[in-house]
Structure I
Amino acid sequence: MQPVMTLEEVRTFLKDHFPQVNGGFFMEDVAPGQTVMRLRTTTMHLRPGGTVSGPAMMTLADVAAYTVVLAHAGPVAMAVTTNLNINFLKRPAPGDMIATCRLLKLGKRLAVVECLLASEGDEDLCAHATATYSIPPRDEARAQDGAAAVGAS
């Protein structure tokens, strides 16, 4: 499946619509059926014992999965997570985490994504996540996006 947004378009969309994810989350690639995102971890992402925390990995999986939906469905800000399931497979070393997300299904109303999380430079997975997103009808999404833009002015 070919993306409908470029890497720069996804980066710009996130910057404009979700500035809260710009603190440490960096889009690295948009390709047919997939995206890659990096979390530049800091001490705030670590838990006792010096490992990347579960909540940090879950956030990375959710944000990265959202980007693969955006890249392939288009700039629909109101697409929302309806399910996120994560399996923690091994303790990640402190350092950057890489999420590679693959679009399993993109329908009119739902998208299903698989997300593989690994520590940078490590081939073994730290976590495996699946996510489902609800995609609003295009007319409804445009109306909500427009209302949000009007409210912001």
Structure II
Amino acid sequence: MSKEHHYKTTIQWTGNKGTGTSGYRDYERSHTIAVDHKPVMEGSSDPAFRGDKTKHNPEDLFLSSLSSCHMLWYLHFCSEAGIIVVDYQDTATGIMTETPNGSGHFTQVILHPTVTVTDESMVVKARELHHKANQFCFIANSVNFPVQHIPTVLVK
């Protein structure tokens, strides 16, 4: 039997400069992202779409979701396998292709996790577990393109 998990977020547009959306250049793309019992985040669109470069945009958050989901599954599988991870950092990259009509979609995401383990004997298994984490990641399983990963494993 499968379980359902429900999520809720509230997006509030904060970019009305007094005349609403009376013209394409007459409003900001600023908004807040609120989830109960968590800090509010400020968002905007990507600067390429008239957004504020100092605020999170949906594309950044999408990429961050893929990266953090992978990391959480990876750490879970490492703990089960006796792989002691003492540091984890991922520099995720993504490509979004804009179509002629202005819509678009992500065509590629590559995770570049750098993991530090405590012993040389853990390196091979630590590298392998990225594949398993990718198979289990809820977010990666929800997209219509493969999420690739190029891991680096270091020994402390």
| said: To test your reading of the models, identify which of I, II gives 23 for relative contact order in percent (Cα under 8 Å, 6 or more apart) when calculated. | reply: I
| task | Assign the value 27, 17, 13, calculated as semi-axes √(5λ) of the Cα gyration tensor in Å, to the correct structure from I, II. | result | I
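Please compute mean count of other Cβ atoms within 10 Å over residues 37-44 for structures I, II and give me the label with the greatest value.
The maximum falls on structure I.
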| said: When percent of Cα pairs over 15 Å apart, for residues 5-92 alone is computed for each of I, II, which one produces 70? | reply: II
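A short reminder: the numbers here are calculations on the coordinates, not readings from a lab. Because the structure is predicted, anything quoted here is derived from the model rather than measured. Cβ atoms are built from the backbone, for glycine too; each structure is taken alone.
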